[in-house]
Each structure stands twice: as structure tokens, then as C-alpha cells.
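Next up: some structures, all given as C-alpha cells.
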Structure 1
């Protein structure tokens, strides 16, 4: 399995590792509940160096990338990032991305770890007017998340973080190491992604963990429960090439008024015909925990959908999840059954998120 530049840091901290898409990654340290609570109430630190980075430079960089994604890079300024989907011609989602606009001639794309090779091949095959470069192995990436994230990071950088808004980024030093500092995250809390030279990622991790009140190291387990409480999609679970952005609740990052992007015609046709299903947030009305792959049943007992993600919320103690259901069951308050092994328990559609972020 592949290892990130921070593997030894995790091993020294007593992490328990799992295979995540071919990467040996920490799933937890002290425990998922403790790590989850630290991010919601204080500050946690994740290693996300397994994510991929593709850079596009040149006079046509912005227009070239814009033709590949559903969101619109012309609607943001230099120094801003946007969340977006990248679709196939039939509207299926190749991946969900964060795209950084340095200028019209320099764009950085952050892709999911499991899709690094696939995404680069897709971008290379379909981009027009620019040449992408896979820089994934050059970066380590740390995610500092939680209500105290800004205060802690301010101890190690001269950047005025109060001037850095949500989904804005800048370049500067953290603990003397040059970084791309991005105010983004996957937890719902305030936080920062730090893109650092891979060879110096351990320095930045060590500097953060050496502060008088250090962050709590957090693994993939807490990352999953945190994102699920916010109804943030996970590629491979909640979205993939068989789902469209309109079905997945990503219409807000799908700019169908853009002149062109791959998949636009298919998505326009789906909207015109009526989106047949929706990814909804739901709560179980009992104590059974929904899991990925569990069937969703209608009032007649027929299977009409499937749970994509589910857990017992560490914050509220409620059993919650996401599921694809027919459009007729997508409204808040709609009820359906979830088959949990040999039992069927009632669930109700709710408005996300499941919790209100502390920061």
C-alpha cells in the first residue's frame, strides 16, 4: 500500500491503520468519538496527503478547466476556490473537486485520492487549449479543523487569517515552511487545508502538535462521521459515475447557464424530463443504525432505493443517513422503511445538516 509523508508521525502517535483506496491511512488514534468531539468543540488535525493535485497553466487554463466542470470559474476571483463536480457526457459524476483559481493562467485542481489516476487520465483526454500536470506526489496536505483552528494556525504564520474568507486561499509560510493556505474543509467547521512540500509535511505536523494546546490528531473514522453529519457526499458511497449532480443535491454547483461543459446537455435533458430520484438526509425513528447498501422500502414494502451512508451521530446520538429515493419521497417529512438485516424500521426525511457546526 502507498503511504503518505506523515506515516511515521501516525505510527508514533499510536494510530490504527486501514487500507483506504490502496493507501495505508490512520482510521483512528484515541477513538472516533474523542476525535469527532475535538473537531466539533476545539480543533483536530487530519492527514489528507493522499488527495491528488492537478495543475493547469497557460493562457487558456481557466477556460480549459471551466469546460470540464459544472461550476463556473468566471464567477469567482483570483484567490478563490470553488467546490464542483466533473461529469461524463451522460451526466454521471467522474469526481467531485475543489478548484483553486490563482489567475486565468494558473488553476489547481484537488481530486479525490481514489480517483487520482482516473481523473488525470480524464482531464488529459478532454482538456482543450492547455496541458495538465499531475503534481500529486509533490504535496503533503494537512487539514486543521474546528472552532479553534484559526487561533492555533495564527501562532505559526504571519498571514492575517481574519482577512481570509471561506473558500479563499493564499500563499505564505507556516512554521517556516511555504504553504498554500486554503480556508476550506470537509467537516462543516471552520478550518484550513495546508498544501505543503511533501518532504516538509512532517515539519508542519510537528510544529502544530508542539503548540502548548495542540490539536487532536484525527483519522478517517472521525472524518467520515463529521462529513456525514453535514450531508457532505463521499465519492464511491454517495456519488459516482452512475449518479448525476442533480440527483445528488449538487444543483447549487451545477451552472446550467454556462456556455458549455461536459455533461451539460444530458443534465439539461434530465432537468426537463424531471429528476427521477434524490439523495436525501434522513433520521431513523428507532435505534437501528443504517449502513451503506441497506435497501429503502416504500409503503408497500417494495425496494425503491438504497442507503449510501449511515451512522449513529457522535454529536446527537441519533441514527442518521443518506439515501437515494424516488422523487416522490424526497420532501422533508416523507417516510420510508430501511431494511436493517432482518428488520425494517421507519425513517423520516429531514432538512440537512444533522447538526449545527460549532464554528
Structure 2
């Protein structure tokens, strides 16, 4: 290869993926953006993906990166209007594992739509990504059906919001070394998804946040099903006999376990989860719960002291830990959590 910093996008496009990655790494080290900005428009999906990764790395080191317009085929129509409620997508509640389901559509010229269903994790990234085609009438009918089902807890959002979540998840795929298959990468490119920073910060603490009792959030149906991870539940079952039928001991032990589990990094993860749940509470007419979720999220994200929300997470888990096979009980509990609908076959 010639001098990496003198190469053009066309020259890099002709290289193997490994060689192209080396060239882009040199441009990232030099904090120069023009090659990645040009190469992200490449028709070679592997090279465009490498360029997207380089742009994210450049942003992370403070380089000024120009906004890149996604390349989409002529068959893709403009995004639907935010006012077109029948074309909104859905996001499920965040499970206690950090997973959530997305169900949404991208219009096509001529009246059809591509419909998508995805499962994303705030630890591993995009775990599932399915795509099919149908028509707008079918999709609109499905959204209306979902709105009418009182037993399903969903938040309805414009496509831009879902693309933002996918961008954050895409970065986590790279971080956790969870592979993105070629078909999934093609769908993400068509949607214009680019890597975004998953470590977003919550707004700063507000006066009165520390005084709010986040424990009552566990009374909300979606958060009631949140439990500590399986490893913590298994450990709790070993000490269950010590606290059985003794609420005071359960509270003390729950606080101890919560303090050990909720490291600064874990507090930030749960703070973000609560912030996302506030969006769902707002969308389902629970303004008070949304306000409390945001306040508790800020408490966790920026605080370091004890948290009634964290303690309650472990105290309520003692009921599960007192029973045999806590891991199986956890799976059973999670299986009943509200989720997004299955991707329907085109009709």
C-alpha cells in the first residue's frame, strides 16, 4: 500500500477488508475524517461498515465529523411524517435484563412498506433483526390493533427514535464482539443506521431528586418483573433460610446485596433503563410514574449512596430465591413480561 493518508476512497474500496481497516485506522489516529466520510457512501457494504466504525471512533476522540446522509435505494420513500400516527413504530418496555423489542416500518415508493422486528440489548447490542414486506394498510391496521390492546404495554414513537436506539445497539455489537450478519447489516444500511454512543448521559440531578422514594416503581407492572441477574439469585437462595419470614433481616440483607451489586457502572446502566421506562410511562398516561422514574434514574446515574429502588430489587427477589431453581423461576417471570408483537407475514 502507498501512504495511507494519501489514499482516496476509490483506492481503499479496491483493497481487502483487512487492508482497508488498516488504512482507516491510520486516518483515525491522525484525526482526519474525509476518507471515512467519503467511504461511508460506498456501494461495498463491508467497506461502508468499516467507514461507519471509523466515523464513530473519530467522534469519540473529538474530531468534527460532517453529517453523512445515508445511502438508500430509489425504492425507499421519505420517512413518514411524525403526525402520521398510524405509521409510528413501537418499543416494548425494558426488561430487567436490559432487552427490549422494536416493531416498525419503513415506507417504500409505490405504497408498500418494509416491516421490521428487532430485539436489542443494552449489553450485547442487536440480538435479532427480521425484515419483510407488506402494504401500508396492513401495517396501519396492525398498529391500530396494538393501540387497542390494553394488556400490551408499548410506547409508540417515530422511526427516527427507533433508528437512534438501533445506532446505540450497533455500537454495543462491536464492543461485545457480537456479530452482525450480512443480511442484518444490509437492513441497517437501508434504514440509515449509523453507530451512536451507547454511554449517553442523563440530565443532571434536580432539586428534590434525592428525597424521592424510587422503591415504589417496583409496583409498576413492567418493573415489578425486574429481578437481579441469575447469578445473584442463585447466591440469594443459599442464604434464604437466614432471612425467611423476617422482613427486617430481608431488608438489611437486601441493602447489603444491592450495595455490592450496584457499582458505579451498574448504577449508570440502571439509570438509563429507568429513563427509557419514563418514556414508556409518559406514553401510557402515567405521568407520576414517569417523573419518579426520571428522578430515580438521575439518583442512580449521579449518586453513590444507598437507593431504596436498588434495595427493593433484591428484597422482592427473596420470594423467588426462597423457592427451588431460582434461575428457572426467573426465566418464567421474564417470559410473562410484555413484549412487542411478532413480525407478521406479508398479506
**OP:** Can you spot which of 1, 2 the value 4.1 was calculated from, given it is distance in nm of label points 7 Å out along Cα→Cβ at positions 6 and 118?
**Re:** 2
Original post:
Which structure, out of 1, 2, was helix-only ellipticity at 222 nm (-39500 (n - 2.57) for each DSSP H run of 4 or more, over all residues; to 500) derived from, given a value of -5000?
Top reply: 1
Original post:
When Rg/Rh (Cα atoms, Kirkwood Rh), for residues 190-245 alone is calculated for each of the structures 1, 2, which structure yields the highest value?
Top reply: 2
Original post:
Taking Kirkwood radius over Cα pairs in Å from the coordinates of each of 1, 2, which one would give 21.1?
Top reply: 1
Original post:
Who wins on FRET efficiency 1/(1 + (r/R0)^6) of positions 222 and 238 (r between Cβ atoms, R0 = 30 Å, to 0.05) among 1, 2, i.e. which is largest?
Top reply: 1
Subject >> Structure with the greatest value (metric FRET efficiency 1/(1 + (r/R0)^6) of positions 150 and 270 (r between Cβ atoms, R0 = 41 Å, to 0.05), set 1, 2) >> reply: 2
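Throughout, read-outs are computed from the coordinates displayed, never taken from laboratory work. Owing to the predicted nature of the structure, the values given are computational and were not obtained by experimental measurement. Cβ atoms are built from the backbone, for glycine too; each structure is taken alone.
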